[in-house]
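Please find the structures below.
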Structure I
Amino acid sequence: MLIALVAFSLCAFAVGGVAGSVNGAQSEAYAKGATFSSSAGASAGSADRYAIGTPTVTDIWVDAVRGNDNNSGATRVQALATIEAAWNRIPEGTSLTATGYRIMLSAGSYRDRMPPNGWMASRYGTFQCPIIIQNADAVGSAIMANVNMFDCRYTYLIGVRIEASGAENDNALHLGGCNHILVRQVQVVGTGDIYAYTTPQEALKANQCQHVYIEDSDLSGGWDNALNCVAVQYGHVTNNRIHRALEWCICLKGGSASLLIEGNEIYDSGVGGFVAGQGTGFEWMVSPWLHYEAYDLKFINNIIRDIEGPSGMGVNGGYNILLAYNTLYKVGRTDHTMEFVHGLRGCDGENTAACAANLKAGGWGTVRTGWENQQPIPSRNVFVYNNIVYNPPGYQSQWQQFAFAPPQTPASDSNIPSPSRADTNLQIKGNIIWNGPPGLPLSGDYIPSTPTCNADQLVRENAINTLQPQLIDPAQGNFRPVPAGNVFTSAVFPLPHFPGGDRPQPPLAPEGDLSNTVLYDYDGIPRTSPSPPGAFTAATAPVASSPAVCAQNANSLDLFAKGADGALWWKHWNGQGWSAWQSLGGYLTADPAATSQANGIIDVLARGSTGELWWKEYNNGWGAWTSLGGVLAPGTGPAACSWGPGRLDVFVEGADGALWHQGYHGVWDGWESRGGYLTASPASISPTSGVIDVFVRGSPAFLWQLEYHNGWSGWTSIGGI
């Protein structure tokens, strides 16, 4: 029998072993793509988020500390002990149509409780009945070992932490041959020393997948890349921290296509921040994307910083690639800030028959193995517009501003047009580049001389060492422009659309999105025309909610609001002045609530991505976000009050319209319904110890009061105005 989980989807109440619709009240949050993150993270208000919808799932609880694989797994109390046992309860090799499965992981380490070698294969979720592996407690508190996911569909990883060293696997998280994969609020960590090659090769590696969505996550630790995609089509990489890589932080190659990369913070790399294309073994590519290394990529509103070199961002064999409105700081020390060169295509030799088949189909490449036989992959329609590259005094590229590649002659049997050019319709305009002395060369031995890119044009249509961009405090991570500063007066250019009609064939790859409109900035502020260069358009981020305020004592105030990035922001008054705004992370979908139990303690609560309630406490420092479960009605926020130290009470409008209450006295009591029917967010106050008053707007639109004083009263109407 199917039961709808009417009140609380995250199992604050156990619903014993049945399938149910993850409550319909979540659809509003999912439609917005809302997510809740445990760290400040990077955010772009415009960035897409994958809409999960209102799936039907059966919960399988797992508890590494108290679970037992002989239990039913239906509730937290009846939790299994291992992820392996939970995974094995999902039917293999068949599409799920009656129910999906949600593996709910209680806090703990599951490193020795995984399937052998992390192998998770051939589970076929569907949009309505997906497979979800979700942290049930604080984000990152459920720790998994390396994951090898192969041939899985509609599978979502939410809120977990995945750790692996190089001794354990080539990748901390590997996706192979998968379709519709969501990685949200996930910490993927390659442990070890990237310089000693003791980390995995990549933190996250995806091969031959489609529809991959990576959101609000932290990917780090690869002696090659932090994120590497080979032959991955469709999806996005948004609002992540991607860092600590010996080579490129992000490398999208091998015929990867139709991907949005927006609102990420990319840093700490030995070679480069972001590259579209690179070099690929021909046998790993997937038809019809058999020509260019990368197609139809939009890299916008990102921050790239602290890249030792040689390049902040680049294109190595790409088609229809947009690099626009990014901010780069301290990049390319060992050579150049940006590169536009050929990709490479070889045959690795593991499957020469596949190389031959791809070549016969009209793809660009070779059947010959060995580095000396790699073929030069050209680029076409690479648009580099309105970025800021700022290397402060004392930090500069060693040799040149850009790296360009001259035309090359491919093998006659490679199918590659000759000469192979990396600068066909290359356009570089509207960029502020402050890097080294005025005499630093534009490039080395070769500078394009095409109508769209040449030495005169580069100097004329970019501010290269003529304008030191005025940013608020880039050394401390604030890359927003100084109000009325020179960033706002720098010349910018409208983004042209890609021309279309110039794809090679056979085989003919999809046209992709020819439009190059960027509507918002990193903070989610709408871009007007003309829009200043770089990831930010304003000195401050706008407030996107009503505020919440509380007082720890007579001389302090603590103010909270949702920012345009969806995160919770905090500002403190110490009796003499206000602090700067500080992000506390998260992704809110309604107004927050705040209260103080005692001096030095602050509790703040907010509605999260799937309508659940999240709690964060300050007590000698901010703790992590913790889920309290539940589903709040769309657009409504919580109310909170405290009658003294160790006591906290929170109230929400549930998905059924009733008032729901949860109390805290060292531990949370769990949710209970107080009835009624609300038509807006509640309000609450505790006038004295042991007394709580709650006020709500009911139906009809009158105010109603509920009081706790040695027990709960009935509802009392206060009437209208």
Structure II
Amino acid sequence: MSTPLIDGHTHVFNVGFLPLDGLMRVRGVPSLIARGVTHVLERLLERELPAAGALADASARPALMAMLESELIADMPSRVAPAFDEPDLITRFVQLVPQRDLEALRPVLIESEGQISPATRAVTAMRTPSATGAAVVDPNADDRRRLAELLREAARYGGAIESDDYTAMGLESFSGRGLIEWLLLLVQHESRIVNAFGKAWAPPQTFALSAHHMMDMEPHYPGKPPVYPFATEQLRRMRAVAATAPIPLVAFVAYSPFRNEWESIIDGALGNGFIGVKFYPPNGYRPIGNTDSDVANGMKGATVNDRNLQLYRKCRPDVPIFTHCTSTGVEARPGITGKFSNPRHWRDVLSTAGLGDLRLCLGHAGGQEGWLAPPGPEGDNEWMHSYAHEVVELCVAYDNVYYDFGFFDSILAGDHATNFQLRLATAITRYGERFARKCCYGTDWHLVSREAHAAEYPERFARLLSGNDVIAPYADEILCGNALRFLNLPGFFTRSGATLGNAERSRLEALTGSIASLTFDGGAANEVKGLDTTQDVTKALGQLASAGYRFVARYYSHNAWKTVKAPEAQAIANAGLDLVAVWQDANDSAGYFTFTRGETDGAAAFAYAKQIGQPPGSTIYFAVDYDASDADAKGRLVDYFKAVRAAFIAAGEGDTTYDIGVYGSGAVCAALIAQQLVSRSWLALASGWRGYSTFKDWNLRQGDEKQIFGLTADPDRAQGDYGGFRVTSPALFA
């Protein structure tokens, strides 16, 4: 996979950022069990951390964590092996915990004993190794037993299931190595989590950028607060991680309307290196239309609505807001607040006066359910009543609304993948480029890292896109280009550029330049899509038109094999596409460009344009297919294009008839426009050529060669009047 990835949906926080106690309590875990597990995880995190406030050395591994990884994971089955024996794993874990940690945890372990079920006690007694014949009696045996009971009791509520029948719940089988690795990841310093992310998406993926999202959950969940206070420590840590990460990283600050100081938090973050805002309705608030009964903490629904509207007005149209948009996920009130993510609420927001240009990404694309609906009437009905269908409608209706497929693990194999392709291809066929340019790639890492095939996720997802003829032309957009538009990095630099470190800013600016040089099938809102090729495009015209292509660039030349013929030109016009004409023989070296050659090429191009039916006022581009020096641009190229113009005037009996354009480097385009020798320019895909990154006044911009509906072609973008045409009369020869 050669396309760079922008993963617009990741997380790099650890357990110190979460109200673990409250998160467990709302899922029915008894208070003392929740408190005990919280202390265990925070103890592991404490052992992982360096001195207070310092960043960890990501290359070093604390002795305890290294030992746990070695002893718990090294001999476990692979991620795709059958289920792992969970109770035995807990037994092994408690035997590895050092004495000083057990002694530190003893008060909460003793406290939790009153809420351990008889079934858990029985299983633990059965699983505890016998001390008979042991050379040394373990002085912490009771603490190890209590810890094992605590962890097993918490596991009973993993699915919010309460039962005294331990084995009947299916918890004799653990989900395996992926889950254990994830749990150990969550008790590591955030800098090490970032390191793990970079390694997870190693080659063959080409990783370009990650957007990591904070979660402000403390105001929404009762019990013990997080280790790190949100407004001070969490923001500082996440900003430090983004500034020092070994991979390109930008951060979304989390929003909570339940904080009275919400505005100062958001303003401070957006002015200090955070790129956007994370919005999470399952925490207990709708995007709009909250009532007093919706808000569980006693705040008035009208207050929440007012704060949300203030946020939207503060952010529109440049600051991206990323919202959770599926009914599943972590909920402040399970079974209730997940529905607050319904995209219909966002329709109400966007239809509010002045908010139609809100820059919004609907995370999880409404959820997997609708996207996986099978073909046929029953599946179509499921699709029409899904969040996913509403997401599609919003993306088509509003210019700045995007969506992402974060944590779509079910689509990576089998019928689910086929159904997903069908739904996505159908939407693209119906709505074309306007919809296809809104889809963003995302993984929801580190949550997706629990899955068996997590390491293969990017490659599998890319193959899924490229494996469908309707979706494939937009694969690069989905994997990278669309997210680049949503993130609005130029606006970010304007807003926060002064607060970024030199290295951080340079890396992000270089990244945007290199990504832009790829020229994806998408572009700015005022651009249209086309391609250039040496091949006859007739058989692909139906697919090109359906996929939103607006023009085809073809050759005039002394070389007949690549020259567009009259039937093809007429077919292009009949398909509703424009033809762009470019003259090229062997225009790839300085020696080619002379006054005499300009006269010859100009006369031949003019004559062929007349014969094929090119209308007056349209453009013929002439290729300068090498990195011309300043001397060439002021000398031999001037002679050549003066001769082309003279040939046009002679053939047109005093009028050029056709506009003259140039295909070449940014420096060549700029020089010839400045001397008024050409009226239009086509920027060649050659990022190493002079003037490539600085020339912005192009009419056409070329992308990297790829297969497009069976054609070997370069994707192109056009802006403004690019000189395309449709033949207006039958050609005089075939």
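None of the figures in this text is laboratory data; all of them are computed from the coordinates on show. Predicted model only: the values in this text are computed from it and were never measured. Cβ atoms are built from the backbone, for glycine too; each structure is taken alone.
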### Task
Given a value of 26.9, 89 for Rg and Dmax of the Cα atoms in Å, point me to the structure among I, II it was derived from.
I
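Suppose you compute helix-only ellipticity at 222 nm (-39500 (n - 2.57) for each DSSP H run of 4 or more, over all residues; to 500) for every structure in I, II: which one lands on -1000?
Among I, II, the structure yielding -1000 for helix-only ellipticity at 222 nm (-39500 (n - 2.57) for each DSSP H run of 4 or more, over all residues; to 500) is I.
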### Task
Taking 4.6 as the value of distance in nm of label points 7 Å out along Cα→Cβ at positions 407 and 583 derived from one of the structures shown (I, II), identify that structure.
I
